[in-house]
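Trainee: Scrolling down, you'll hit the structures one after another.
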Structure P
Amino acid sequence: MSVKKTSRANTAYVLLVVGLLFLLGGFANSGWRSLAFLLAALNLSVGAVLITSVSIVEGVPWLVRRMSRSGAPVWVGETLHADGGRHKVRYDFDSHNQPRFVAHDICSAIGRKVPNESAIQCEGIPLLRQGEYNCFSEANVQAYLAPLAIKNRAANRLLIDIRNEVLRKLEKQREQKEVREQVSSPPKSTAG
């Protein structure tokens, strides 16, 4: 919630509390009864309007996000959050444990033109077809982003995120697999 919305909500709560206090004061036996009821009604109505406006401003976008999320197709791979979480880059692994990054998400995250569904290349870089998605391979995503990263800050951050979050972990897994294979295989004898 922004500072403006937070201050509006806090003002509404204060008005509601003050309105309730005036309402309780109106039930006391005093000559100020009609003024207390008038001030209570005023504070309670203004507080209710402010609370309602904050609820609508915060609630409608939340409701739209909730409704649209359930209608979106489910992605079975993993997601990398780019640009401070504003963009999601979906990726998965093929049968050889090679990552594939959805080209639409990569291009959207860096503000470039998204390739159409039948494209076989994106700005000269070959694309892989995975079901209904065009994807970049591990090498091709780096080949696509590296030249753009020089002038495009979003491309630079995304390339760093991909290298740190996906490729570095994948490289560690590959190294661990090699070590396990070396340990489990018997040493070759050199006796002749």
Structure Q
Amino acid sequence: MRAVVFFFLALAVAAAAAPAPEEAYRGADRVLLDQVRGRFKAATESAAVTAELIALMDGTLPGEIAGWPAIFRAYRASLEGLVGKHSHKPWDKYVRVKAALAQFAGLVEAHPESIEIRGLRFAFYYQIPKLFDVRPLALADRAVLADLLLRREDPTVTPAYCREMAEWIVQNGDPRPDERKKLAAARGDPER
């Protein structure tokens, strides 16, 4: 219990000193970001679209992934995980998930108020097998996302994106009752 209290205190302190959500987008090409956002949902169901987006990002963004704007690093990490999802080889799945986890390392912690980065991490972490031991982070992300989506203080995402993310969490993320209420309010729905 003591570890849980310290974990949430650390989150609160980090959030108080957190940069504005806009910092995650510093230096991001908006046209490229719109392309990636627009095709990302299709990538979750298609290995070809996943490969297409990786080629687009790797071919367009300069230098190493670690030097990219944070939002692109988050999408690239998610795409790396999707390569694993789409693979038919167990070892490739494992290696790609581990690479995605390494790419996600520190992103949410550096940009805790970014709905999009936290949402990407939650969606990925919540769906991977428990052997990767990231479920506690996914559950913490889910709780924080319910608050962030309700507050809608992140000007980098649209209200439509917030509603879609809230709906995805309700449908796929098994929210707790208190989180479900916040997500319903974030969607503009009466409590179901």
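Trainee: Which of the displayed structures (P, Q) returns the greatest value of relative contact order in percent (Cα under 8 Å, 6 or more apart) on calculation?
Mentor: Q
Trainee: So, one more: Which one of P, Q has helix-only ellipticity at 222 nm (-39500 (n - 2.57) for each DSSP H run of 4 or more, over all residues; to 500), as calculated from the coordinates, equal to -19000?
Mentor: Computing helix-only ellipticity at 222 nm (-39500 (n - 2.57) for each DSSP H run of 4 or more, over all residues; to 500) on every structure in P, Q gives -19000 only for P.
Trainee: For FRET efficiency 1/(1 + (r/R0)^6) of positions 21 and 93 (r between Cβ atoms, R0 = 35 Å, to 0.05), which of P, Q scores largest?
Mentor: That would be structure Q.
Trainee: Consider the structures P, Q: one of them gives 2.3 for distance in nm of label points 7 Å out along Cα→Cβ at positions 117 and 141 as calculated from the coordinates. Say which.
Mentor: P
Trainee: Output the label of whichever structure in P, Q has the greatest value of Cα Rg over 2.2 N^0.38 Å.
Mentor: The maximum falls on structure P.
Trainee: Once percent of Cα pairs over 15 Å apart, for residues 101-148 alone is calculated for all of P, Q, which comes out largest?
Mentor: Q
Every number here is computed from the coordinates shown, using simple stated rules; none is lab data. Given the structure is predicted, the values throughout are model-derived calculations rather than measurements. Cβ atoms are built from the backbone, for glycine too; each structure is taken alone.
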